[in-house]
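Just so it is clear, none of the values below were taken in a lab; they were calculated from the coordinates. Here the structure is a predicted model, which is why all the values come from computation and not from measurement.
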Structure 1
Amino acid sequence: MDSLPIIDISPLYRRDESAWRAVAGRIDRACREWGFFYIEGHPIGAERIAALSDLARRFFALPLAEKRRIDIAGSGHHRGYGALAAEQLDPAQPGDCKETFDMGFHLPADHPEVLAGKPLRGPNRHPALEGWETLLESHYRDMHELSCTVLRAIALALGIERDFFDRRFRQPASVLRLIHYPPQQGAERPGAGEHTDYGCITLLHQDRVGGLQVRARRGQWIDAPPRDGTFVVNIGDMMARWSNDRYRSTAHRVISPREQDRYAMPFFAEPHPETAIACLPGCQDAERPPHYPPTTCAEWLLSRFAATYAHRRGDVAG
């Protein structure tokens, strides 16, 4: 139990029910024991990842003033560029030594939900880099589909309707993030402080530099090294609430690289902002009452953003 399980999800793209159940069983065990696992056998190819990685390097190499044209601090719906130390995932540590770009499900400025001021709804804010918007929007859609494939297996494992999550992930609050961790200089600072993810599940592509660590159930830190052709999947707080801690969100961190840059691309799969997040019927009984009060996706995410972003503290409206 010193390394995360690797699960081949290619059977989820076929109609063999017994193979589906076998994959769902492996995911169920990984979620119970770790809250983390790798997936392989997915349709996101190396050529796509290479193109995204090239664009990420080009964007983060831009002058700071250029990146701050789309500063996330000026966004009412949490889209755009996050500067170094803008996020503080571990309140006991300094601000994270990373810079980010966040995008979500694009809704035009004249969409009814945007005009109504609904939280976390609005247009994406892209930099003026050739090919960026087309590639990033396409990758967002493909990562959404991949996350829904994994969630169907989780639904099977939890004994709920196969399309339970599909129905709640229409026009989702999911976020595609690009991250640049610059080489560590001077005093030690966390690349990403110890934390649990806020949403339902996260699918992470990381480059070859490494640095991701997962806190195992016994309390020790376990490396989650890069593996070609895989994504790291982990359970977030919303899934823990839905499953009544049958699947617990697991603490993790990123150790800042030395002498080289690190890039990562997580996809935070989160349902429509108005989705109710409450204990699933099969995850509670007389001996296991619900651990958490009901909430909504938007309420939960906004509370977590307020805790980790200086510019969002005191902001609960989106």
Structure 2
Amino acid sequence: MSRPLKLAFILDPLEGLKAYKDSSIAMMRAAAARGHEVWALQREALTWRDGVVAGSRCVPLTVSTGSDPVETDWYRAGEAQALPLDTFDAVLMRQDPPFDFEYVTATWLLERAAQAGVRVFNQPRAVRDHSEKIAITEFSQFTATTLVARDAADVHAFIDELGDVILKPLDGMGGSQIFRVRADDPNRNVIVETLTHEGARTIMAQRYLPAIAEGDKRVLIIGGQVVPYALARIPKSGETRGNLAAGGRGVAMPLTVREREIAEYLAPILWARGLLIVGLDVIGGHLTEINVTSPTCMVEIASQQGFDVAGLVIDTLEQVCAA
């Protein structure tokens, strides 16, 4: 093992995290098991003064290194301290969306820290530059037929052309506000009006992929290395969304040839941009999203297939910090 590291995780409130599914907890446990220091702070504690980015309330954690999926007391918190971010060997931004103005502000502050030499993952500029929906437009050779638009006439023309589409906002997560709309849907006008805020908001439309019945696959890339298993999030009966937050069932399985092809192509590109943890969403061999804020599914892959994704994250951090 390399020298002990001091790692800071920027997280949602600790009391709301769930050990049975949270990838951030899995990473903190993997770090603690190797003797690394684990610290937590919330986004609102980030400050800048006189050229220094700090956390006004950084909390040292004693983390359980067990794997009890229902454990609630997985950590003990020490006394909060005000610390410059350059105190830490690496800082991991792991707060969930929404990717609102406050999230963008955090990336600006973290970018200042990165410019001062702090290792921040995922790299703040890269997070800001990779809209989790629109990022797929850079790799259109792997996508299904897709439209990004806000004018209702353009959206309706796309629906009429393809006959069966998925509509979604650009800033949603967990399957929220995702609609399947057929050309003969009597509610299509109100759905388009609602999602576009009557033409004031840009949305994404994609050809409906029947392969969703086999799962919306989450493919993880860690430090440019493709995890060999995907988590297929299979929709419950009567649903078109596979998201676990929408009731989908997670089944870990080996990557298909096509999934590996997509991931291997993107992996070196995204790692070169400072994206340590990436979650690709793939349906029926088509890339539908590139998740870079707080990709998850590590716990399910580890428990079902025995592949230690969180450990791979810590491996990569040890290598980066030793360089």
* Asked: Rg and Dmax of the Cα atoms in Å was computed and gave 20.2, 63; which structure, 1, 2, did it come from?
  -> 2
* Structure fact -> From the coordinates of one of 1, 2, Cα Rg over 2.2 N^0.38 Å, for residues 162-289 alone came out at 1.20; that one is structure 1
